[in-house]
1. Out of 1, 2, which structure matches 19.8 when mean count of other Cβ atoms within 10 Å over residues 80-87 is calculated?
2. Who wins on FRET efficiency 1/(1 + (r/R0)^6) of positions 104 and 160 (r between Cβ atoms, R0 = 41 Å, to 0.05) among 1, 2, i.e. which is largest?
3. If distance in nm of label points 7 Å out along Cα→Cβ at positions 40 and 208 is calculated from each of 1, 2, which structure is the one that comes out at 3.2?
4. Compute distance in nm of label points 7 Å out along Cα→Cβ at positions 32 and 168 for each of 1, 2 and report the one that scores greatest.
5. Could you figure out which one of 1, 2 the value -10000 for helix-only ellipticity at 222 nm (-39500 (n - 2.57) for each DSSP H run of 4 or more, over all residues; to 500) was computed from?
6. Which one of 1, 2 has FRET efficiency 1/(1 + (r/R0)^6) of positions 200 and 224 (r between Cβ atoms, R0 = 25 Å, to 0.05), as calculated from the coordinates, equal to 0.25?
7. 0.75 is what came out when FRET efficiency 1/(1 + (r/R0)^6) of positions 112 and 240 (r between Cβ atoms, R0 = 30 Å, to 0.05) was calculated for one structure; which of 1, 2 is it?
8. A value of 14.4 was computed for Kirkwood radius over Cα pairs in Å, for residues 48-151 alone; which of 1, 2 is the source structure?
Structure 1
Amino acid sequence: MSGEKKSDVIHTRIWLEEPEADNPFATRAAHCHGYDVYGEMLGNARWVQMLYLLLRREAPTPAQTELLEALAVALANPGPRDPSIHAAMCGGIGGSSIAACLMAALAVGAGHQNGAREVFHAMHGWETCDTNLDAWRNWVTATTTAAATDVWPAPEHPPGFDPCGDSISTIARQTLERLAPLSPGRNLPWLLRDRRVLEQAVGRPMALSGVAAAALVDLGFSAEQGEALYLLLRLPGAAAHALEQRGHRYNNFPFFSLELENDPAAKADPTESSR
């Protein structure tokens, strides 16, 4: 080997580590985009500020911090009606490890049905259309008629809009009303003012995923960053619901009752042995 230093082996623009003098496997200091994480940020920075710094490579402004923190609360637990939470609950009641439950939530919550890929497409909608209603109409047509690409099927409804309801859900409306005054961008305030006009142009009511997409664009995230952050911010609810179900039986599943025919766990018919 040459005289290359061990610290030169790791290449990342995100993180700079200094090893301990007596242990190259232990870290003496860690800097995230120039900020001393354990020496300066710890105890002073908020969790969402760390998330923003990691993804955006710069510290958020106070307005961006407040908006991201409010969004994080809105997304922390999608609730058992959401397919990703439902998947985590099924894992918990089936005795799967918490890691498997969270992976199930990530897998199910990654798609087009109120999932991270829907947010990805909705963010592209906001980036492309801004506040232009004609652009939104054209974007919806192009998006919902596009062919499937790579591993993703084509969206079956306008991303960011509710495929089932006739009007915006109460929690989506409340989220928009809370987030819009905090936004340093233009999408959320415009959406609060002209939501009904946009919904009429698209032909569907706004969904919470669409509100989240508008907030993430206002925060300056790219569609890829927003997709990742949306997955991450919804995991606390998945963990909580999976843990709640551990130790329960499948026929006590809270979302619907379930009875199996020929249940192997049921006691065998005593007359069977005499036949």
Structure 2
Amino acid sequence: MIKIGTSGFSFDDWKGTVYPEKIKKQDMLSFYVQEFGFNTLEVNFTYYMLPSEKTISGMEKKTSGDFEFIIKAYKGMTHDPFDSRLAKKPDEKEVEENFKKFVYGISPLVEAGKLGAVLMQFPIFFKPLEQSREYLLKSKELLKNIPMVVEFRNNGWDDQQVYEFLRENSIGFCAVDEPQLSGLMPFAEEVTSDIGYVRFHGRNKHWFNAPAADRYNYLYKETELEDFIRPIKNMEKKAQKEFVFFNNCHSGSAVRNALMLKKMLLNDSE
């Protein structure tokens, strides 16, 4: 089974492009589900703030029974512990507390059976060191029985020993399509757990030190997405379930490309 959606849904620049001009924020998720027909969503605001149980519960109630959420991990779980630019790094106790609050905040999805996984997206300065692997194992433990998928930015992780490590520990791997810039991960057709996972970030070369509006301002052509039909289907065969998300959210490009890929996969199976 392949589920396709977007990374986020409540963007102001989607109004008048893919959403009706006058749509209210509280109606966007219902429109996303009912009008676009998506059955999954990657929630990204949880990177910037710990999720509120009340907010997450409200989102769950706006979706159908087969709908699944992927929740992106809070930055205090993936970025801050390793960012040397911070004056004060979070200590181990603080990190564990962040995990505890995060798990509690998303509990309504666990109870409803609508939590697909937690996405742990690590920064480019999270390098393939022994202590990094230990942190991955600790993170899996702190997430309890919630499926965990990791996305690496640093291309040092593109190694068969890494993929075997992930498989041995049932940690999912997120394959990415992103600009082919020095240091970033290439697309790797790997499935390391029951979950197959693909994220499309766009190919805008203005990636480093650029505002999000520039970084994710990219619309895939159909010819570009054609290259991923076989890899996505191959990954589906190795997984119990596969998620595909578009993170090129500028002006609704993610919606256009998600619907495009959905149609392409359907046509390819006929």
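Since every read-out is calculated from the coordinates, none of them should be taken as a lab result. Just so we're clear, the structure is a prediction, and the values are computed from it rather than from any experiment. Cβ atoms are built from the backbone, for glycine too; each structure is taken alone.
1. Working: 1: 19.8; 2: 11.8.
Among 1, 2, the structure yielding 19.8 for mean count of other Cβ atoms within 10 Å over residues 80-87 is 1.
2. Numbers: 1: 0.95; 2: 0.65.
Max of FRET efficiency 1/(1 + (r/R0)^6) of positions 104 and 160 (r between Cβ atoms, R0 = 41 Å, to 0.05): 1.
3. Values: 1: 3.7; 2: 3.2.
Only one of 1, 2 returns 3.2 for distance in nm of label points 7 Å out along Cα→Cβ at positions 40 and 208, namely 2.
4. Values: 1: 3.2; 2: 3.7.
For this comparison of distance in nm of label points 7 Å out along Cα→Cβ at positions 32 and 168, the top structure is 2.
5. Working: 1: -15000; 2: -10000.
For helix-only ellipticity at 222 nm (-39500 (n - 2.57) for each DSSP H run of 4 or more, over all residues; to 500), the value -10000 is produced by structure 2.
6. Numbers: 1: 0.25; 2: 1.00.
So the calculation was done on 1.
7. Numbers: 1: 0.75; 2: 0.95.
The read-out was computed on structure 1.
8. Values: 1: 16.3; 2: 14.4.
Working through the options, I get structure 2.
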